[in-house]
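Multiple structures are listed underneath, in structure tokens.
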Structure P
Amino acid sequence: MLLIDDILVSDSLFTERFVCHLDKCKGICCIEGDYGAPLETEELHTLERIYEDIKPFLRKEGLEVLEREGLFTLYKEEKSYGTPLLENGACAYLTYDEKGIALCGIELAWKAGATDFRKPVSCHLYPIRIKRNEKKNFEAINYEEWEICSDACSLGAELNVPVFRFLKEPLIRKYGEDFYEQLEDAYAGGHY
């Protein structure tokens, strides 16, 4: 484990290899799971602000759920907010490309310039998951290994890309350049 400020970083971010392989997995992480993507408090307001801008990029089924249930859901078991789900368990914000790959409708709107918000940071950081300990005032960053990402692990191993390097952009988005540089320094220092 590595401690940067009050953030505990799992060794697996350095030791495990990962590169998303959408042609193989078809974006299944947006389809399977027990809960929607975790949302930060400020993202709840952001979704309300951008909803009209992202609507044209969403599927009819997703729009129906969002209109009926709201733009986010409180998951009592998790004690946190997340994206609503369709009846089949898929994220209400997902859409598909012409090859049948699940994509984030929010991110498609961002790529088209319709919004300044890319997507929830928890989605951008996946397969990293963040756990907060409010009592002790720290966060733990963990790599979540899931069988559906086995092709991403294989590709990451083939290309020799550690999890933290694959997720450089979202790690900087969440924690800043200095934090990411400290990850690089720890890795270069041969601690992993």
Structure Q
Amino acid sequence: MRKLVALMVFLAGLGLAQTTDSHTITVNIPSILSLQIDATDFLFDFSSNATGTVTVNGTPYTKASSTAYDTFIDNATGSETFAPSSVAGAGGNDFATAVVRTNRGQWTVNISSIGGTLPAPLDNTRVKVFAEKVSGKGASWTNVLTTLGAPMTLFNAGSGGQGRSVYRIYYLLEMNISDDIPSGGYNYQITINYTLTSP
């Protein structure tokens, strides 16, 4: 009996021998850096029947249309800036909506490159861009109408940029009464390429 008690005490001692243990906690967070722009085409159609104006930075600009172009030809002595006749893919808006979603504190949206060139009598400098913040983080670098170029910063967050930020991007076109349009008309396009980067 004493041997049995001694054995039980010995086994109980073995059970108490392990006094520590461990496990791990793993945290896996992906880096989120996403840019979505809804518009697919800013159309400046001076043969269209578009009507109305688009207000950009407090200034109204007439939409490109046949009527607006006739008025321009009849009265212009220099240059006039026009809003697009329509913006495809923008849900009826006259601007592109850009959405940045990120968990990064710093980020920048650039026009990284421009595909193609508007040939004479126009050129790419006739296109003007303006971006304004609707909500979220960061600030625009185009506080006034800015001549299109690449590379160029449109808007960015220098710190604290985490979350969802929404911006509007407007494009306008400057026409000049001295433009000598070919007899076959003028129909060209360029492609604006954007890049969202973060250090």
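Taking -3500 as the value of helix-only ellipticity at 222 nm (-39500 (n - 2.57) for each DSSP H run of 4 or more, over all residues; to 500) derived from one of the structures shown (P, Q), identify that structure.
Among P, Q, the structure yielding -3500 for helix-only ellipticity at 222 nm (-39500 (n - 2.57) for each DSSP H run of 4 or more, over all residues; to 500) is Q.
State the single structure among P, Q that was used to calculate percent of Cα pairs over 22 Å apart, for residues 76-163 alone, giving 44.
P
Given 16.1 as the derived value for mean count of other Cβ atoms within 10 Å over residues 20-27, which of the supplied structures P, Q does it correspond to?
The value was obtained from structure P.
I have 3.2 for distance in nm of label points 7 Å out along Cα→Cβ at positions 44 and 60, calculated from one of the structures P, Q. Which structure is it?
P
Taking distance in nm of label points 7 Å out along Cα→Cβ at positions 108 and 180 from the coordinates of each of P, Q, which one would give 4.1?
Q
From which structure (P, Q) was Cα extents along the principal axes in Å calculated, if the value obtained is 121, 28, 28? It would help to have the intermediate numbers written out before the result.
Working: P: 51, 40, 32; Q: 121, 28, 28.
Comparing all candidates, it corresponds to Q.
Thinking of P, Q, which structure, once relative contact order in percent (Cα under 8 Å, 6 or more apart) is computed, gives back 32?
Attributed to the structure labelled P.
So if we calculate distance in nm of label points 7 Å out along Cα→Cβ at positions 28 and 84 for every structure here (P, Q), which label has the highest result?
Once distance in nm of label points 7 Å out along Cα→Cβ at positions 28 and 84 is tallied for P, Q, the winner is Q.
Each value in this text was obtained by applying a stated rule to the coordinates, not by laboratory testing. Since this is a predicted model, take the numbers as computed values, not measurements. Cβ atoms are built from the backbone, for glycine too; each structure is taken alone.
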